[in-house]
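Please go over the structures that come below.
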Structure 1
Amino acid sequence: MVAGETLADMFRRLIANHGPITLQHYMGESNARYYAANDPLGSAGDFVTAPEISQMFGELIGVWLTDMWTRAGRPAGVRYVELGPGRGTLASDALRVMRRHGLEPPVHFVEGSAALRRLQASAVPGAHWHDDPGSLPDDGPVLLVGNEFLDALPVRQMVKTAQGWRERMVDWQDGRFLPVSGDRPMDAAVPPHWRDAPDQTVIESCPAAAAVVDEIARRLARHGGAGLLIDYGYTAAQTGSTLQAVRAHQKVDPFAAPGEADLTCLVDFAAAAEVATVAGARHLGTTGQGDFLRALGIQTRAAQLSNVAPPQSSAIRAAVHRLIDGDEMGELFKVMGLAAPGWPDGAAF
């Protein structure tokens, strides 16, 4: 990148010199720039994640991980690993619960943002950081969680045209970025069951998400452990672009200002489960976030907190509603459980 050049400038230069870029390239570069310099979370940021809504979310994650560790026989050398830990809020709440049950694992964060690493260091002193899951320690069991991590990884889109399947690209035309169809035939890259789909059908895949799940599953299979991947997504194959951008808590045009908004896509949990199984992990199940949190006792925990702090009762009820109800996060967000062979089944699946 040329000094002083914005990401939009760089994309325009690349397109002028080499033609349209892939959507996967566009999304990957945009999010890398966005997360490198921003704290996007909270009311002053661009979006709010479940751990920021209520301490109950992280606490129940901690309960689930502690229960898995206990029923697995309390193996020594276990580590807590979190992918994309935000401000460290989830880890702080989960680790607090773990300590009450005699579990104080070393903490390892996979985080590429320098701005967020600084916040995480304040929330969880003594944490260790990694740029990607491949650099995590590989000599013991892990208790892993990834909340809203996979959705920000760059997707590849294919679109059916009158000439056949083409990769979806991003071009600069008439003073704006916009998606276009590539000129190279891509029929061989399309799963057989989609090849005869109607024109204008769009399908998505996420090679980066598949690579992350494969890495996690192989570590679980080799060294033991369990994990939860939590994100908004779907469990049955579907078509259509799910690309969206959020800025200041509002949906905006994903192509308007690259690097200045959070770009995400829905996670294909069926594909993730298949990858994990092939890599040797056990897929414990995938369920809605609402059902998962209900099964772990969020309503009981909410009642306890309300009894301790009656003035906060209405805020606690509002948080529960947002986390578990179907018209909020309860159904759109999914929770996928993974475990090593020989580890127990997970509660709530």
Structure 2
Amino acid sequence: MDSGISDEAYQEQILPHVSRTFALTIPQLPPALRIAVTNAYLLCRIADTIEDEPSLPPAATHAFLERFVAVVAGRGDPGLLAKDLELLLSAWTLPTERDLVSNVQRVVNVTAALSEPKQAAIQRCVELMCFGMPLFQSTASLRGLSRSIDLDDYCYYVAGVVGDMLTDLFCDYSAAIAQHRNELQELAVSFAQGLQMTNILKDVWEDRSRGACWLPQEVFTRHGLDLAKLSPEPHDARFAAGMRELLGTAHAHLRNALQYALLMPAKEVGIRRFCLWAIGLAVLTLRKIEQNPRFTAGAQVKITRSAVAMTRTLVDLAVRNDWLLGRLFALAARGLPLASLGEVRRPQPPHRVVVEEEPEHGRRAYGSPAT
């Protein structure tokens, strides 16, 4: 990436190289939000890069995530973190992700220039994500998660925290949006879980090829299937039955996501587009999975470019009309199973470790656990 540009320009330049989806949706946001949301996404992507690096043993991954939390909070040395981490990155890490790691200083410079409410929202998101991801990655296996509530917790730490952060940023941006803060907070976790569950269902076979499964065994036990013994061929009707249950749950969460989006004032066209484009594409992905229960790769249920373009066009035409948006959602979701959701909850971390500023020799100093 061009080293002679500003830190904010670097963010804009790197974004499409690390996420085509967010490079499409984030620019729809008003300028007052665009910088902060781009910054938050890039920070989360750095955390993902640390978590996903296969050359790091669990203890080292945990240590780097703690150091990263401290850096985002302004208590650590970004340059030292980048230098130490770059030495350990393998060929698994893409060149653009490596570039992002090497430019941690630039990204946190943007964070530090944001208002205090924006910084607080982003820092909390990063801290919770870095706390929660290792809890699940360290025990990932083909057996899947034990219970549906474990899936809920996993979705919260990798996506729900982002929903909470976006709610805080939206409410900070607009007094009219802040009037609905309580309703938005009730829906934010569900919104994020609907999107995350869609990705989990679509990528189930790719995840299994890497030795991980994020499906809850509890659901498949009802149909007599042991996830540890699952394979893409031959097709197993018991697996299809369990997947159909999860499709219904994801569908229900996306209905909450629509309600979340409709709480945004109609004049906030950019924020509505940001939410609704993602919701529309998720619903269409669920439809493709439901129509092709024998799929053995995510590419087989991927939304076509023409469907993406049509979704954008229809949302743009209806973006200010709540009734029409509801009808479009119903049409897109036609035929999908629909579950009845229980309480949508946020897991409560038992404690967090306060990471103090790194000493010059690079070793980390820890504070006492805080409740």
So semi-axes √(5λ) of the Cα gyration tensor in Å, for residues 176-327 alone, computed for just one structure, reads 32, 17, 12; which one of 1, 2 is that? 2
For the read-out Cα Rg over 2.2 N^0.38 Å, for residues 240-303 alone, a value of 1.30 was computed from one structure; give its label from 1, 2. 2
Of the structures labelled 1, 2, one was used to calculate FRET efficiency 1/(1 + (r/R0)^6) of positions 64 and 272 (r between Cβ atoms, R0 = 25 Å, to 0.05), giving 0.10. Name it. 2
Answer label among 1, 2 for the case where distance in nm of label points 7 Å out along Cα→Cβ at positions 16 and 56, calculated from the coordinates, equals 5.5: 1
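Taking distance in nm of label points 7 Å out along Cα→Cβ at positions 264 and 296 for each of 1, 2, which is largest?
Going through 1, 2 one by one, distance in nm of label points 7 Å out along Cα→Cβ at positions 264 and 296 peaks for structure 2.
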Could you figure out which one of 1, 2 the value -11000 for helix-only ellipticity at 222 nm (-39500 (n - 2.57) for each DSSP H run of 4 or more, over all residues; to 500) was computed from? 1
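Coordinate-derived values only; no laboratory data. Remember, predicted model here, so these are calculated numbers, not experimental data. Cβ atoms are built from the backbone, for glycine too; each structure is taken alone.
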